[in-house]
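Read the figures in this text as sums done on the coordinates, not as results from a lab. The structure displayed is predicted, hence computed values, not measured ones.
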Structure 1
Amino acid sequence: MKKNYLSNFTSKLPCEISKILNKINKNEQGIIFIVDKNFTLKGSISDGDIRRYLLKGGKLNSVLKNSSSLINKNPKAQKIDSKIEDILKILNSYKTKQKIKCLPLVDQKNQILDISTIEKIRRFPLATPSLGYQELSNVTDAIKTGWVSSRGPYIRRFEEDFQSYLGGGYAVAVTNGTCALQIGLMSLGIKKGDEVIVPSFTFGGSINAIINAGATPVIADVDIKNWTLDLKNIKKKLTKKTKAIMPVHIYGQPYEIDQVKKFAKEKKLMIVDDCAEAVGAIYKKKVVGLENDCSCFSFFANKTITTGEGGMAVFKRKEIAEKARILINQGLSNNKRYYHDFAGTNSRITNLQAAMGVAQMKIIKKLLANRKKIFSNYDKIFKTKKFLTLLNKNEWSENSYWLYTLLINDITEKKRDLLITKIQNLGIECRPGFYALHKMKPFKRYADGEYPNTEYLSKTSISLPTTHINIENQNFIAQTFLKELENLI
């Protein structure tokens, strides 16, 4: 089934001239493509064609049929797998009498799958937000009432809605996911001289939060099967200075929480979970976020739900959450105005951001379901390919379906990056997996020993578009990826 985004560029016949003209006005490209019920391209009609028809005495309420002489039966089209440069040559061509502003992209059956314009040259972004009327309405309401800064009713509503979704806890909304981690550590009393174990295979926000909290990160390797921090690697890095562990639910993949939690309790260690990519992940039939001392989420634009920027620190204990509220507000006392109880930060979320968050929470289940369908279809295509390894599925957990990522077995980093370049030149945005923290200049001093699993995952992983793609486009993305990969290896 075709997506609604094609509707303003296409029309099925018979149809009144006035309705076709309305669509042309909406798409602002001066043309409509005539299709059948299967979206097979049958012709085109331009605003110029209609204008000449009306000047000759034609009527707006006249019904256009497939046999009409107004229809151009051989409109310019391009195959869906065309290179971007080939599409641009057509869109920028001045050799024709009228510059082509809009180009249908078709499959082998001549069915329209996408529309290229000079403003949008068939790009498949990696991940884009799902924003609609409710988000706009809430933000507009915040503006109209004047609550645009770090106070306002949407902030508490967002926190309460998030707590309700998790099934408990004490949520504190902050400016972003990295701040959530930092505030989590500071609220739990992690300070200078304390060590916090963190995986090497993660985004830099994880380790930056530890450093910004004043503590010392200790980088550990990950489990090659689940890509996450496991107990074996934690034990290797344990010292007398270790005060906390920061496991990461990488790409929304839950780690083995119970094992790590039991060990942390024995050693009297705290756990601050990096759940930046794990909104909606499931561990033992429960939504991830309430297992440990603090769980921290991100609402960046590419996350499952977004507030533009934004984050949430969720605490197990109420008193720690209240301390966090003070820390995010410059450490200001709740009892004495402009008196600082702590050296704090300015990490408050705005009411505008929270207004978006409230709207996003209403559709979170739908967003997760959509991503799950995309993951399932990719898995179906890729699971039989011996040169690929998919992220492991565990009986005790379910991924959050944040960003579809897989491994290309034994490929070199140079070849993997060349593949990314080739695919992106075809209009498909993709990216490498996270680079190993222990190999980066700012973080090398926090590493010790070998990290074979992280290094392998880092050089062989690749992420593909995960949002707003229909089945036809997803199949095209997957087949393009496989074709370019097979040509390379």
Structure 2
Amino acid sequence: MCNNRRHVGEKATLALVVLLAARGALADDVPAFARYKPRVDDVDKKTEGNFFSGLPLLGFDPSTGLGLGLGGYFTMDGSRKDPLFAVTPYRRRIFAQVYATTGGYQQHLLSYDGVYVGNTPYRVRAQIMFERNTNANYFGTGERTLRPLSFGGKEFGSHDDFTSAISKIESARDSPLVASPDYATYAYDRPSASASVERDFWGGRVRALYGVQASYSWIHLLDGTAVQGLDRLGHTVDAVEGPTLLGDYCAHGSIHGCDGGWDNQLKAGVALDTRDFEPDPSRGVFIDATGEWSTKALGSSFNYLRFTAVARGYWSPFPKLAHLVLAGRVLYSMTTSGAPFYSLDALAMTEGDQGGVGGERTLRGYRADRFVGNVAAVANLEVRWTFVHFHLLKQLFSIQIAPLFDVGRIFDNVFANENFAEGWKWSAGGGLRIGWNRSTIIMVDVAQSPEDFGLYVDFGMPF
């Protein structure tokens, strides 16, 4: 009787192993540290070997204007004979970019991403970057930014009306003439560097991250600088910038970081990842929790903590009929007091930080950093339909469309629950995504909010 039970148990175990292997969840030839990584869907379409995907960059963001530059990925996928080929997006990838916009923004960077380095469970990421922005947004800090845009005691329902109001000459009797086109902006220069090491556990489903990043910011207030204003007839005239919103906050001492300084951090995180293909998932979940600690013991000018929890899900309801994916994300981030105003917008994640509530990665249809506070909440939903694949010059391309809907809000603190249901901002639109050899995604998104309209061109999925 015991032997029969043992044989039944052995048969059941064998059947389970066969079933998991058939589904791609378990493969004997895959190293133990990646044994439970899902196999890439349509792995036969994944490019073998090394390839370069580079092109002139043409980008656009309502806050920074039209951007031009050069950028490209050098991707090393490896050989199909490699057991890790079918469970990784690539083995190594280098990205380089030189980029500048008509709105005064520059971003130049070099990054490296190595997956399962040396056939070990470790992943290494590193990046050096220089940013300059002569027109960075600052709409205030905290829940007060949820109110309509305001200037001179008046509120404005649209960003266009707000821009028109701040550009006008304040008084024809002033000498020199005063206007405030930069009322909600400032300028900065920021070099930065970061590095992280991740280790997979539980056959590749769970990973832990440890990292470090350092940056230095030079902050430039624009009060009193030479600008162009509009007189009552709409003619452009030379003027002087009046008091800016950031200048007012700094004068009252209500924020940190007006003089710039070092912002150095230790970073740690843990993630559950069951996505089938990291750059463009069709199924699975990705849930991560990340903490960042900035301290003067690391040479930072500030002491603060940040914690962010993010859950993303991907589901293909009709995999046999169409490459249609429902993609969603919810995010909640908390930052303690003491953080500089220019770092309050950061949302810490294991795959790299994103900007604040507003802009191309969070709340499309609003300006970048439109809503910034110590606590942020965001939710995104997309319906991604990849309707064609084709080869061109021996390169594999795909085209995807994606209706989208975003909501977001910021809070002054984690205990502001009495008005939790109020003040949420929303936007809706659509995206066009072009896949290049699967691992490189070119994103073109448009979105409309009650306040503004946004067009965004960039690399990578929003989430």
Structure 3
Amino acid sequence: MKGSGSNTRQAFWVGIGSFSTFLIGLVTAAVLSRLLDKQEYGTYRQILYVYNTLLIVFTAGLPRVFSYFLPRYGLPEGKEIVFKISRVLFLAGLVFSLFLFFFSGIIAQILRNPELARGLKYFSPVPMLLLPTLGIEGIFSTYKKTLFIAIYNVLSRSLVFVFILIPVLLISKSYLYAIYGWVISSFIILLVAYYFKNIPYKGVKPVKSGLSFREILAYSLPIVSASIAGTIFRSANQFYISRYFGTEVFADFSNGFIEIPFVSMITSATSVVLMPVFSKVVYEKSDVAQITGPWRNALNKSAILIYPMVVFFLFYSKEVVTIIYSEAYESSSVFFSIAIVQNFFNIIIFAPLLLSLGKSKFYARLFYGLAAATWVFEYAVIKIFNTPVSVAVCFVIISVCGTLISLFYSARLLGTSFFKLFPVGRLLVIGLHSLISIVIVRFIMIELFPELHIILSVGIGWILYLIVLLPSARVFKINYREILMPLLKRN
């Protein structure tokens, strides 16, 4: 129990950092949506799409190396490993920057937006500055100092927020000034990141670890392969919508087809915390129950926290999107509703499980299969239905299929049944409880508060939802207190 509570607290701080990253990014998008016209905002989002798509390729899986190798070495060797990999990330960032600068015109032609070429050239210094900052999560999760992850993420994202919005607000309402802010803030973040990376090693002299680049690449390259496949898989819908439906529809899609912030907060936090634990168990050849136990526990807790939020946002998707992005992006709510369906299955964090067990090749093959299916079927639905909504639906269906495939494989790998690893009955009970609660709330809101202001409607709806949900949880044998108390207790 103690270990579980410790993991929960560590995951809590990782989650806070992840949530702050998402929230600040969301606020930035909301403000820019109001300041820039759709054409300018669409170009800005296309730049970020290109950057995030190519990021996986140029990082070569190196940020994930930290959480795999650091648990196996002492602090002196760890310090040498961290700064060795950071130097490589800087060189990778330099190559990335040069690629964006010289191939900006070709990328702009592919996405059919001539303005994109100029934007990418101005944005090109960012990879060189930001790639060396990657890996913070792996370092601090290894040493169970995840509070620093939260601090760093809040600080770095706040810097980006300030430096992007101030030029747009005070100088010119142009996406180029937002890009200038990206470049300036990236330089400051680079300095901050190097300071943070040294925190666990203060007063420690680096010692050669003996860890060669061959060993590092032997672990990271299969992950790179899987990550590239994952990027190809996730970028298909963005590419097709950008190419076939125009910049303005791409802006609608970009604002709407997003995860609920708390979902990514919980799942990424759990993944970051469990990966070093699993890696150490496998390295020491301990009982496999030390993996399945925490995994099942994390799955159950994630469902209890995530499902109520997913159900609430599914019923209030239109109101939430309108509040965030204004009525001009009301059509984005359709994409938001479709994307939310993924969150019922995103609680399954199979990546740290498969990677720690050395099944990176299967992990890569899975994503290559998903990528191929996505590009083929999405092209088919465009030709048949010719709507961006059909593209989004197709992506979600394929994504859910990929999750189920990984779960069947993991169950066989661990010598257990699918239903023991994935308690369908329990998850249906949690979902049913949330559904009944939100239906009661919607009935009350329609009968008693039919014409409230949209913000009040969502706020009161959320409060009523909690009032109905939490007390009735005992009837369904759902224990929120068991999950929340470890976060409140002191060590």
Taking relative contact order in percent (Cα under 8 Å, 6 or more apart) from the coordinates of each of 1, 2, 3, which one would give 16?
1
Suppose helix-only ellipticity at 222 nm (-39500 (n - 2.57) for each DSSP H run of 4 or more, over all residues; to 500) works out to -27000; of 1, 2, 3, which structure was it derived from?
3
